[in-house]
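These are the structures in question, set out in turn.
Read the figures in this text as sums done on the coordinates, not as results from a lab. If you're wondering where the values come from, they're calculated on a predicted model, not measured in any experiment. Cβ atoms are built from the backbone, for glycine too; each structure is taken alone.
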Structure 1
């Protein structure tokens, strides 16, 4: 991956499995290969120094992936604070809700962040 001509293509990586037990390796690979480290921002912090941050939100139940999860207004306010903090260190922050209420949750987050359509 480090040798391919990507042109303007930006790549992101969401490690799964036991990668969380190896944060130094994640950071090293992301920096070496110019990858965005994708995390669920409500659970983890991104480890790469890439100018773009990208979070995929999977719900906050004990199971890490809960596609039926609906974020409360309180949780969305907590997320907004985390997004604002990331925006201080990254030129761009992307948020993807990976749940069936994604549209409603995204609209509410945009309101909290003061982002109009």
Structure 2
């Protein structure tokens, strides 16, 4: 149940402005896909890393991509609970709010 996601406009503008960085990033992404882990597992790991690094945009992006892969909201929210011990409560609440941002947008999109 893969859904093709359209990148955010700012991401596209950045890639247009910096084509060599886009190429370099694509090579890094490609190298990261080499190995035995399935795409679903890789996405959950990337989501956990984004949460741990407190990168709001990366959390948003990884949640959107996870949902497109068919990863459930409950599975995504379990990742939030897993990072709580390491991040502490204030940061975990922030991460939770970023996840909920995407859920809310997805819910609104489905109604339209």
Query - Read-out helix-only ellipticity at 222 nm (-39500 (n - 2.57) for each DSSP H run of 4 or more, over all residues; to 500), computed value -10000, structure in 1, 2 - result: 1
Query raised in the report: A value of 14.8, 40 was computed for Rg and Dmax of the Cα atoms in Å; which of 1, 2 is the source structure?
Result: 2
Report task. Tell me which of 1, 2 gives 3.8 when you compute distance in nm of label points 7 Å out along Cα→Cβ at positions 17 and 41. Result -> 2
Query raised in the report: Can you say which of 1, 2 returns 0.65 when FRET efficiency 1/(1 + (r/R0)^6) of positions 9 and 73 (r between Cβ atoms, R0 = 41 Å, to 0.05) is computed?
Result: 1
**Report entry** relative contact order in percent (Cα under 8 Å, 6 or more apart) - highest-scoring structure of 1, 2
**Finding:** 2
Requested in this report: Using mean count of other Cβ atoms within 10 Å over residues 57-64, single out the structure from 1, 2 with the greatest value.
Outcome: 2
